[in-house]
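Please go over the structures that come below.
Computed from the coordinates by the stated procedures, all read-outs in this text should not be read as laboratory data. Everything numeric in this text was worked out from a predicted model, so none of it was measured. Cβ atoms are built from the backbone, for glycine too; each structure is taken alone.
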Structure P
Amino acid sequence: MRETAFRIDGMSCQHCVMAVKKAVEGLKGVRSAQVEIGKATVKYDEGKVGPEEIERAITDAGYKVVKD
């Protein structure tokens, strides 16, 4: 099990939080997603899903993952 934090741009309300949570938790291999405005911490099975797929789900939901 792996845990990765993502900084997310474009979130401004609880609807945004729920949209990201639903998108990420819908991926096979994701165990949980703790989402707040501007960030998400995701626990996942790296044998089933990787950070690239999680980032893509966030982007597909309409938000931008901010790289450090």
Structure Q
Amino acid sequence: MKLLASLKIWIVIYPSITLFLYLFGAALSPLPLYQRTFLLTISLVPWIVFVGVPFVDRIIRNFSAPSENTRT
């Protein structure tokens, strides 16, 4: 279970951080590292917890649930 939870979180974190740095990396580069890290975490943690992981959970649930056609 912990491995699956870790994989789901990683699936959300990696693209989120990559997109955030792509969009805002140049604008944030003059800031000290601790301020860049603070801004990254203050914006991405709520995104990951309230949107990203529940979205991945829903997708996994849709693919793992038996379809209506296979039930008899």
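Figure out for me which of the structures P, Q the number 1.51 belongs to, where Cα Rg over 2.2 N^0.38 Å was derived from the coordinates.
Values: P: 0.97; Q: 1.51.
The correct label is Q.
Assign the value 3.2, calculated as distance in nm of label points 7 Å out along Cα→Cβ at positions 4 and 28, to the correct structure from P, Q.
On the way: P: 1.8; Q: 3.2.
Computed on structure Q.
Of structures P, Q, which gives -10000 when helix-only ellipticity at 222 nm (-39500 (n - 2.57) for each DSSP H run of 4 or more, over all residues; to 500) is computed from the coordinates?
Numbers: P: -10000; Q: -25500.
It traces back to P.
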